[in-house]
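Here, each number is a calculation from the coordinates, and none is a lab measurement. Since the structure is predicted, the reported quantities are computational estimates derived from the model, not experimental observations. Cβ atoms are built from the backbone, for glycine too; each structure is taken alone.
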Structure I
Amino acid sequence: MFNNRTENGRNNIAGIKMQQLRKARRLSQRQVSESLAEIGLTVDKNAVQRMESGQRFITDIELCYIAKFFDTSIEELLGLK
């Protein structure tokens with residue numbers, strides 16, 4: 001049977017880097033949510049929190065917007081670089 005979670009139970013791996021980038025820029029989760037909305041991705045503060053904590057899956061579309069907002073690559077968000 002296929003398991004789509006990480007070994008430690010996370011629903012995504014990009015949220016770890018997302019949180020690091022947000023904190024390095026001294027942004028709140030609400031500020032990230034509002035900034036993502038400005039570039040076309042509507043997610044609320046709670047969704048950002050759940051992404052960062054690994055409780056929520058991140059779609060490929062969301063991943064593209066997140067990478068664009070943080071001016072990084074998808075590979076970086078996924079820990080491949």
Structure II
Amino acid sequence: MVVKPPVRFQVCPQCGWSEEQGHRWDRRRQIYKTFWRSTRCPNCDVEPVRECPNCSAPIPKADADACERCGETYPWRKD
């Protein structure tokens with residue numbers, strides 16, 4: 001049984017731009033490889049955040065207001 005990796009997002013801490021992590025099937029190894037398409041925000045050229053700054057949990061939803069693990073509000077949502 002092949003299990004696809006969980007959905008994760010990266011979010012720009014300044015403008016809120018978000019991108020889902022990509023998945024690619026590797027036929028040779030019979031596994032999914034994960035990758036990020038962007039290393040910088042296309043709007044403001046800032047490095048996106050890929051995990052909670054408080055507890056290092058991955059960001060599971062692009063529009064999440066707070067971390068699901070620790071409950072801390074994300075800094076880019078404290079408007």
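Can you say which of I, II returns 30 when relative contact order in percent (Cα under 8 Å, 6 or more apart) is computed? Present the calculation step by step, with values, prior to reporting the outcome.
Numbers: I: 38; II: 30.
The read-out was computed on structure II.
Say we calculate mean projected area of the Cα convex hull in nm² for every structure; which of I, II gives the highest result? Mind dumping the intermediate values first?
Values: I: 5.4; II: 6.0.
Max of mean projected area of the Cα convex hull in nm²: II.
State the single structure among I, II that was used to calculate distance in nm of label points 7 Å out along Cα→Cβ at positions 39 and 71, giving 1.0. Please report the intermediate quantities before stating the final value.
On the way: I: 1.0; II: 3.8.
Structure I accounts for this read-out.
Looking just at distance in nm of label points 7 Å out along Cα→Cβ at positions 23 and 55, which of the labels I, II belongs to the structure with the highest value?
Details: I: 1.8; II: 2.4.
Structure II comes out on top.
One of I, II was used to compute helix-only ellipticity at 222 nm (-39500 (n - 2.57) for each DSSP H run of 4 or more, over all residues; to 500), and the result was 0. Which label is that? Could you put the intermediate results ahead of the total?
On the way: I: -15000; II: 0.
Source structure for this number: II.
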